[in-house]
1. Given structures P, Q, R, which gives the highest value for FRET efficiency 1/(1 + (r/R0)^6) of positions 67 and 83 (r between Cβ atoms, R0 = 25 Å, to 0.05)?
2. Match the computed value -14500 of helix-only ellipticity at 222 nm (-39500 (n - 2.57) for each DSSP H run of 4 or more, over all residues; to 500) to one of the structures P, Q, R, and report its label.
3. If relative contact order in percent (Cα under 8 Å, 6 or more apart) computes to 26, which of P, Q, R did it come from?
4. When you work out mean count of other Cβ atoms within 10 Å over residues 59-66 for each of the structures P, Q, R, which one comes out largest?
5. Can you spot which of P, Q, R the value 1.00 was calculated from, given it is Rg/Rh (Cα atoms, Kirkwood Rh)?
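Read-outs throughout are calculated quantities, based only on the coordinates presented, and are distinct from any laboratory measurement. These figures come from a predicted structure and were not determined experimentally. Cβ atoms are built from the backbone, for glycine too; each structure is taken alone.
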Structure P
Amino acid sequence: MESHKDVEYRLELARGFLNEAEQDYALKRWRACVSCSILVLENSGLAVLMLFGVSPMAHKPARHLSQLVSEGTVTKEVAELIEQILPELEKYDSHEKMLAKYGNESTYQLPWELFNEEEGSLAIESARKSMRLCSEIAALVLAAE
């Protein structure tokens with residue numbers, strides 16, 4: 001298992017990006033809000049994976065978390081929490097991340113043209129949910145050690 005310090009670092013990254021997403025939402029910077037929210041999801045998902053010895057360099061946290069659940073590697077309580085996070089991680093996987101960075105090159109839409117208040121609201125709600133659930137998972141796993 002990775003050290004507690006590594007997991008806490010990853011969760012702190014997620015908290016920092018959530019703070020930025022909150023600021024971007026308040027300032028109506030929708031693309032930035034979505035981008036930071038995606039980083040919350042990615043880092044909080046990686047923190048959970050690290051609790052179970054998965055490398056922080058892993059891509060697509062949803063795929064690896066789903067595998068942990070299907071293999072029975074985690075307790076029922078942790079599996080139920082992971083199941084709540086998976087839809088959020090899957091929704092904001094590579095495609096949304098690329099749109100937030102580069103826009104839609106096939107239609108020549110810049111990233112700032114693609115995101116509006118609704119997308120910002122959905123993304124930040126997903127980020128808040130992921131942060132809450134991943135923190136709960138970390139507390140459960142670390143307490144069981």
Structure Q
Amino acid sequence: MTTVFELSTDDDIRNTQLNPGWNPVQARYIWDQIHPCHLNLAGAITLVVIAHGNGCEIGNADPGIIDIDENAFLALVQGNMENGAVPVSIHLSTCGPGIAEFAARVRLAAQQNGVWHGTRIFGHSDAVAGLVPPPGDIRWFEIFA
């Protein structure tokens with residue numbers, strides 16, 4: 001099951017759609033639904049995250065509004081999962097450079113916190129001009145443990 005997190009309140013991110021090659025989207029959540037950490041999502045989901053980003057954080061294009069570093073990202077995702085549940089995969093799609101570095105930071109934070117064993121983490125970065133590529137597309141790269 002595919003779940004989408006919009007980790008930005010910017011209109012360009014809010015309007016970004018997924019390629020039809022994704023499994024049907026079970027739910028799409030906006031920032032105001034995500035940041036209280038009360039979604040209680042079941043495990044075994046594929047999480048697609050859409051945001052602006054750089055090597056250090058994701059969120060809004062302008063700094064100081066929504067700025068999520070790797071530890072905050074880990075807490076945000078895990079805080080929205082059912083107790084003990086973890087995503088099968090996380091696909092981070094940003095329109096800024098440095099998503100490989102950010103995704104690697106997320107992987108390291110997850111290892112240090114002992115969560116997401118077996119969760120695959122992917123990164124994709126492209127200008128906000130079109131659809132988020134489908135899983136398995138060559139534009140995704142996997143961050144290995």
Structure R
Amino acid sequence: MLSKGFDSKELEEIKSIKIGKWDIISEYHRIDWLKAGHNEEEAKIHGIVIAIVGYQARLGKEPQKYKLEQKGKEKGVSITHRKQEKWITTKEFNKIINKIGNKYYKKVFSPAIENLYNKDYSYDEVKKAVEIPSKIGAKITLDKFLPFL
């Protein structure tokens with residue numbers, strides 16, 4: 001049986017991929033920045049930094065201020081995360097894509113988040129729509145995004 005154009009083997013793979021809030025907020029804000037006219041590189045960096053800043057705020061830490069900078073050939077943001085200064089670049093965002101798998105990132109995750117964004121869902125409404133628990137570190141499987149394609 002096919003669902004959303006995926007065969008049974010692909011659906012099993014999709015059900016085995018775990019997605020966390022970090023991934024959702026990063027992608028949501030990447031799309032937000034793309035829609036605002038920023039390029040892909042800046043949008044990826046912004047997405048991942050917003051996730052870090054949100055995580056810190058959730059833990060009750062004072063939000064970090066950040067600015068997009070150029071160091072050598074790379075654009076990025078210098079931010080203190082987990083008690084150390086870190087240079088955030090697109091490599092951080094690409095770890096999400098690699099974890100999900102490029103195929104399912106492009107065919108399921110990103111299009112589902114973009115569809116919800118285009119329907120004016122806030123980040124909190126996206127979390128409710130995919131039924132991710134509110135606890136820190138919660139994860140859901142990628143198949144929760146299939147209904148939003």
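1. Ranking P, Q, R on FRET efficiency 1/(1 + (r/R0)^6) of positions 67 and 83 (r between Cβ atoms, R0 = 25 Å, to 0.05), first place is P.
2. Answer for the origin of the read-out: R.
3. So the calculation was done on Q.
4. Values: P: 18.2; Q: 15.1; R: 10.4.
Looking at the calculated values, the largest one is P.
5. It must be structure P, since only it matches.
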